[in-house]
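Below you'll find a set of structures to go through.
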Structure P
Amino acid sequence: MAKLFYVGAPPLSALLETDALAALRNAGRAEDHAAGDLLYRRGESDCSMVFIDSGEIELGNFDTAGKFQPTARFGAGYCFGESAMLSGLARTFSARAVTASSVVSCDAECYRVVVAEHPAIAAAVTHVMAQRLQLLLEFVDDLRTQPFNVQLAKALLNVSGNHEFEAAVAAGTEELAVMLGASPVAVTQALGRLERERLVLRTPDGVRVHDRGLLTQWIQRRTARAPVMAADAGPAEMPRAQ
């Protein structure tokens, strides 16, 4: 699963015990969607948190030509929309099913009821939001302060998962350009530099990171700052509800 803009948190299912996860499923509204279905549109105020039981959902926005520009993609076990649910603000993204998907939607009232019985759900959702916010702030600061080739290298580290060594990124030049708000030409040039230094390899299916450790060292030499990765704070660090 390619996470185009890695929003940095483990799946909600990994943070919950079986009984709490079952309670969330039972409390919410089950929905089935075919590939291509829109779950909701940007600007809608009927805001629920969505938990993915199966399939893949992507978040993004439509451009002026009506083309959907994906920003993130989530698979089974992940949640999204928790910020809109808790803040009451309108949706800032549209959500679309990439594959046939089954989801559970939980609005603010549903959430209030289920966390009263299972406070671990609130702790898990807070953990997800905190990790996403921390990595989003890192991402925004990189856009402001770091050269583009470093931004791209950090993005490749994030979307290539938690593998120690070689890892594949199933995202091409255009997807990476959308993710970073850059032109495909700029992405192509930056990938070429990383490839010449034997850090990555471009393939028909995307980009292959030869060694995540070497890529991390390359970033540190150019920024004096170690990349902050979601894997550094896993489920074991989550505070447990009492």
Structure Q
Amino acid sequence: MQPIAYVQTDSNGQPYSAHGAVAAKGFELLGFEVRYFHREELERLALNTATVVVGGMGTVRAALLQLGKLPPQQDSAPTSLLSFLGRTCRVTTLNGVLNAGRFPVFVKPHSEAKLFNGQVFEHEADLRSLLTARPGFPAITGDLAVLAQSPIHFVSEWRTFVIQTQVIGASFYKGDPLVFPNGKFIHDTVAAFENAPAGYSADFGVTPEGKTFLIEINDGYSLGHGGLTSTQYAELLHARWTEICAG
């Protein structure tokens, strides 16, 4: 039986984003039957663990829950990789950061990535502004678990993509595109990642001194294509979806 990949569309019936369009092409080339759906149709789809759902993070998480699978919460700074960060990193709460009073500090949500973008907060007042209600956004409270890191300056930032411990691609996304991360450092990081997902991305930065450090890990179940070929991208999504559904 031909495998099926469901790809979310926008209000015009087109793939929800460039990522969706690339994934659709990739799954077609891999021999999947690609079917398109609107977000409100998700609950009516004939899903099973052998199908793949491609869409926004909220859509994919809802599809997994529909199958009785708990969507993963990937730590962006896994314990096994702390030595590759090149900076101090601790899990705390927003109140914990405020009480510590050490600024500037880089803060990002520990597991609820969509609540706000990770960023450097120069002053206490900047961080406290997160606690102010924002129309259309979930409320943020002082007991929210966050990652707090000492700031570090990178002159170039790259994203690498990994399937089953193999680095399948790398793409530049910020800074100087001609400053490249150290390949051995990347391979060492991937090799040291304990209990790694079947598909994920690892971001790396290069400092002004030329040192390479890990920035963060991103789970692959709803990841952007980042310049991968369509088949590579589909293979990464499929590998992670299959792993989650087998759990």
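No value in this document is a laboratory result; all are computed from the given coordinates. Predicted, not measured: the structure shown is a model, and the values here were computed from it. Cβ atoms are built from the backbone, for glycine too; each structure is taken alone.
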For the read-out helix-only ellipticity at 222 nm (-39500 (n - 2.57) for each DSSP H run of 4 or more, over all residues; to 500), a value of -12500 was computed from one structure; give its label from P, Q. P
With distance in nm of label points 7 Å out along Cα→Cβ at positions 25 and 49 coming out at 3.3, pick the structure among P, Q it was computed from. Q
Taking distance in nm of label points 7 Å out along Cα→Cβ at positions 153 and 169 from the coordinates of each of P, Q, which one would give 3.3? Q
Figure out for me which of the structures P, Q the number 141 belongs to, where volume of the Cα convex hull per residue in Å³ was derived from the coordinates. Q
One of P, Q was used to calculate Cα Rg over 2.2 N^0.38 Å, for residues 41-104 alone, giving 1.73; which? Q
The value 2.6 for distance in nm of label points 7 Å out along Cα→Cβ at positions 193 and 209 was derived from one model only; which of P, Q is it? Q
